[in-house]
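Dropping the structures in below, format is structure tokens.
Just so it is clear, none of the values below were taken in a lab; they were calculated from the coordinates. These numbers were taken from a predicted model, which means no experiment stands behind them. Cβ atoms are built from the backbone, for glycine too; each structure is taken alone.
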Structure I
Amino acid sequence: MGKGFRVGQGETQIPAARPAGTPAGAPGNGTGGRRAVVAALMLAMALAALDSTIISTAVPQIVADLGGFSVFSWLFSGYLLAVTVTLPVYGKLSDTFGRKPVLVAGSVLFLAGSLLCATAWNMGALIAFRIVQGLGGGALQGTVQTLAADLYPLEERPRIQAKLSTVWATSAVAGPALGGVLAAYADWRWIFLVNLPIGALALWLIVRHLHEPVRERDTARRPRIDWAGALAVFACGGVLLTALVQGGVAWDWLSAPSLALFTAGLALIAVVVAVERRAAEPIIPGWVWRRRTIAAVNLALGALGLLMVAPTVFLPTYAQAVLGLAPIAAGFVLSVWTLSWPVSAALSQHVYRRIGFRNTAMLGIGTATLLLFAFPFLPYPGEPWQPALLMLLLGGALGLFQLPLIIGVQSTVGWAERGTTTASVLFCRQTGQTVGAALFGAVANGVLAARLGGAGDVDSVTRALDSGAPAEHLRHAVADAVHAVYLGAACAAAVAFLVLLFVAPRRFPVLKNPTE
């Protein structure tokens, strides 16, 4: 282990076994080469983060040009679905063929999708090209996180992870503003064209400076790609996530389309299990869920994705409707957690080196549970600094929770399993966000309907905000709805705490040499 990480205090150290086909060490880059690769990873992460939010403020201009207002939400949903369902596939491919070819192929696909989006002639074409972008975005997200673990030993990983967290947070906050500026002063198509020079630079740096070590191949065995499993996973994830994204929006939850999709999704789950059990090298291997450490981290970060919906989706509406803030000021109330999250993540190493990954994460999510539970007890209507302070503290708590789990679980597997492990973690977090959006959207709409006599939902609140100052009864209804969502988020955080307490091992089985 690296100097300064006292394994005996927090974790169990075990020797690393090197499966056939595993490289002899971490990517063989010198200091200058590694810096160039890190710069490329940060650029790739910025592209993935920007593309999740940059369109939001340009929707009016896009709809005015292309039409298709009734389906514009698929500009977001289509991208999210493509990213989520491809994560496990790219994770397995990166373990089989190496990180570099997967990242290069994903970058090319993402840039091709960006160029196609800029040439879209109607909303249907734009949605289709956004899905192409998402197919590349899945490779960017998963492989960037995996390479970060490949490039750095355990004691140095907080440094690169903190950089990536900072890039993600900055891009997520800057995305809507940049999209609005480009749509207002240039053309909405530049939202996609701006990806090309940034992505091309990242791609050049990867091709030029990332040199993975020669792999020790087993000449008796050729790598097998589980195409049947990949197709089954893609179909199952696409159907279930579509049901969650569109349920309660495009159709009622108990309507025929919703029930048909959920039924098909359950049938496809059975197909995935059957196919993967027979596959020689499955896309989602059984050990992902049989190993306590990985299973616990997957469940805990799935709960994280779920609880994150409360502030990211509902806090801006609360800030405008209840606190009476302008959209920019409302965005600031939310954005303060992007200041504390990366700082806390960077400092978390000083905690988990002493008390271990599990206990550090429990400290973070336990604090987050209390903060989320405290939100409904804020005074009405209150001052803007009150929810902003809670968000600042929440970002610090979640930084202490997420990063130790990601670094910890990556350190329990060797090179040949790290891509699959990282992808499973990110897949669960993304799925948690999708489930959270559907679940908390239903909760908020239910509370609003109860408070407004069945005549209100989140969309009607948004229209009332756009038309001027909302009535007092509407402000109270929004406050009650958001309070209910935050209580639900607190329950999700409590579930994550219990998972770590009862499922995760007290000491993570850290490999003696995790680069192997």
Structure II
Amino acid sequence: MSPIDLAIIVLYILGVTLFGSLIGSRSEGLKGYFLGGSRVPAWAVMISIVATETSTATFLSVPSLSYRDGGDFTYLQLAIGYIIGRVLVAVVLLPSYFKGQMYTAYQVLDARFGGATKTAASLLFLLSRTLGDGLRLFLAALVLRRLLLLSGLVGDGDGAIMPIEWAMPASIVLMGVSTIVYTFLGGMTAVVWTDVTQFLIYMIGAVAALLIMVGRLDGGWETLWASGEAAGKFRFLNPSFDLTQPYTIWAGVIGGMVLSTATHGADQMMVQRYLSAKSQRQAAGALIASGFVVFAQFALFLLIGVALSVFYGEYPPDRPLQVDDEFASFIVTHLPTGLVGLVVAAIFSAAMSTLSSSLNASASSTVNDLIRPAFPRIGEEKLLGLSRSLTIVWGIAQMGIAAVAAAKFQDSPVVEDALAIASFVTGIILGVFLLGVLTDRVGQGAALVGLVAGLLAVSYARFGSEFRGTIPYPFEGALAWPYFALVGSGTTFLVGLLASTFLPRGGTPSTGDAR
């Protein structure tokens, strides 16, 4: 590791922290802190949506899907469903968020059903968001740890500043604290505009790494295409009806559509971006356009994975590579001085854009969905201070999850684990939203019954195969994770609709904190 590379990385982390802090310093009040004053242009909202869902898991783990034996482009089938899901969100759910002055997605549920439904949905969001983004933080810290080892700053050598066992905890703390600082100081304005900057950095870094990789191949692009084609790595469609396979056209179009509808229609982290736009029309345009950009990104990172498999065929690594370590190893061992720092900064960009969004959304949901209804007399100034404090609390929680993941998640791509968590919970929340938007007769009691039924159904879909013999289970293996959102939303909606026959809608839901 060159001092130049280390200097670039340090300057990037300090620079983005300072930039986010300064640009967000003009935010005023809760609306400024959580929604950027609803003055963000559509193109910035679109880039922020893309950057937010492009975490380190995308940057490092998606290439692993096409790199490994039998890997190919079938993961890209999910992106087709993602585009369809975004269109559904823009048409079906987005109008509800622009009625009145909303701060969170779940205030819509309060206005429609009542406080208990909103609270349950908010708690599910907070749980899944913290777990999923803790995994993303772990993956970013994994890269930083390897950098510290290669630089000699960690280990038993004379120049080491810490023992090797401290490397992972130190990496988690450095990444976590850096993100907390500018999110704490700048709020949503800082999050969006640093997202835009980070998007440009990680895209430049990814393309530069790919070009250098291909440039070192004997035969360049021609070798890449020929080798990838011979290995079947450019296969895009998998028509299998096997519901235990995650990357089929059915899992992609159906499962991906429902998952995207859930994550982009019922997840506070995304809804917060729409509410920061100048109008519903601009928010809808930004949302739909983001789907096509994500499709192109997935294709780029999958191509990097194919290039890695060809590259390591010509230049075998000096040690066995762990899952998710293939691209990181190339970056820190094969890129030239200066570019290593840029690409590692790109990895941190992907991580920090997602984590900062998560922290701000979690603080917003906690304050507006849980605290304000319980303590309506708290002034806005105190709530703003509390919001900043909660940014720190949720950041520490994510660092804790990352520390646990460092010991637990070593044998499967983290992107699958992170998406599985999102699929597990957001589908249930989507089912509740659909009960509120598409029906009039379902009340809070029936909606909560549907929510519980959805949670049980997804738990059965995920863990039922592990208890085969004790309970009946229809598949040889566990149901593939892209279907979790479909199971959760479908069960929640149908059971809630059925329960409304026995628990008719009654009373007037609370609407006081939805404005």
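What the table below lists for this structure:
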read-out: Relative contact order in percent (Cα under 8 Å, 6 or more apart) from the coordinates reads 32; which among I, II; value: II
read-out: Among I, II, structure where distance in nm of label points 7 Å out along Cα→Cβ at positions 137 and 353 as derived comes to 3.7; value: I
read-out: Comparison of I, II by FRET efficiency 1/(1 + (r/R0)^6) of positions 97 and 305 (r between Cβ atoms, R0 = 30 Å, to 0.05) - largest value held by; value: I
read-out: Which entry (I, II) yields the derived value 22.2 for mean count of other Cβ atoms within 10 Å over residues 193-200; value: II
